[in-house]
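Just so it is clear, none of the values below were taken in a lab; they were calculated from the coordinates. A quick note: this is a predicted structure, and the numbers were derived from the prediction, not measured. Cβ atoms are built from the backbone, for glycine too; each structure is taken alone.
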Structure 1
Amino acid sequence: MENEILLSEELISNKIYFIRGQKVMFDSDLALLYGIETRILKQAVKRNLSRFPEDFMFELTKIEYDSSRSQIVTLKNGRGSNLKYLPSVFTEHGVLMLSSVLKSDKAIQTNIQIMRIFSKVRQMLLDTTDLKIDILQIQKKLENHDKNIELVFSYLDELSEKKENEKPRTKIGYKK
């Protein structure tokens, strides 16, 4: 695969967004990565719409689109920046399904790279989840230690109070 153009992991991972609780990619970003126009990608999807159920691909609402635009640094302003149609976004499974719709070598290689990035992102999320669980366990242990230390100090306080309030004992033995 000499003509394989590798896209950087950073370039791909920067195109993955979290919308409706899912990791997704915009149709325009995917078209850019595949080296085709967005309208061609949309046309290919429209011809094969039965392959893209709601959990593979969905169209953004106007509010979601406006919100996502405010998060993207490079916004187009001025003439021609208005969209005729709201963008579609593809979940990991939707991106995988695109490989069966877009059959060019570049699309196949790009898809492989995107799938690898999605896997890495999933693994990173799992790793962070494990880390969060470990931190929570440590916090619980620390809370128990704090309670134990408080208990020890209260016992020490009780003992010192008893010592102060103690009446002098009469000594046993010979008196002079």
Structure 2
Amino acid sequence: MKIKFPKSRAESLCDTPEQLSQLMSNIRYTEFDKLMSPLEVLLTTHGSCHDQVMLELQELYDMGYDAKAKFIIAVDEDGQGLETHSFVYYNYTDRWYWFENAWEDMQGIYRFDGFSDMIDTIMDDFARHIDYEYSKLYLADFDPKDHTIGEDLNTLVDICMNSTEEYTI
């Protein structure tokens, strides 16, 4: 089934991003199997970063935030895809916020003065996390409307790669 957030906002489980961060702290990271719906993540209390992003986006949308998500992939010198990550961000009162749960070392909500500063920080942290010396990094949009619940990782990556650009540290 294709992901379609409702045209009108639903009742959110939380009132603020901080409350959502607290709720998300109970969601355990698990390796990607298939793309889960926000409800599946909530009910099973686990999900990959891509799965958790689905829940975070839905909840922030329901709170009235224009949240979006990005997808990162590291690719080795032979063109083989390595580690991936998806994350949520939003703009509020002229500040940019990175909302992170699945990347356990970086859990929390981080505030930035500019979009570029936020992206640079995330990408620098990710590069250190994956030993950037031996790979290239690519950044893409992660739009739930482009994905289908139950899709496999290859499909998710292929869809995201349609909007990818190499990121230079």
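Here the criterion is mean count of other Cβ atoms within 10 Å over residues 60-67, and among 1, 2 the highest value is seen for 2. Structures 1, 2 were shown, and helix-only ellipticity at 222 nm (-39500 (n - 2.57) for each DSSP H run of 4 or more, over all residues; to 500) at -20000 was computed from 1.
If distance in nm of label points 7 Å out along Cα→Cβ at positions 68 and 116 computes to 1.6, which of 1, 2 did it come from?
On the way: 1: 2.5; 2: 1.6.
Source structure: 2.
Out of 1, 2, which structure matches 57 when percent of Cα pairs over 24 Å apart is calculated? Write out the running numbers ahead of the final one.
Values: 1: 57; 2: 32.
Computing percent of Cα pairs over 24 Å apart on every structure in 1, 2 gives 57 only for 1.
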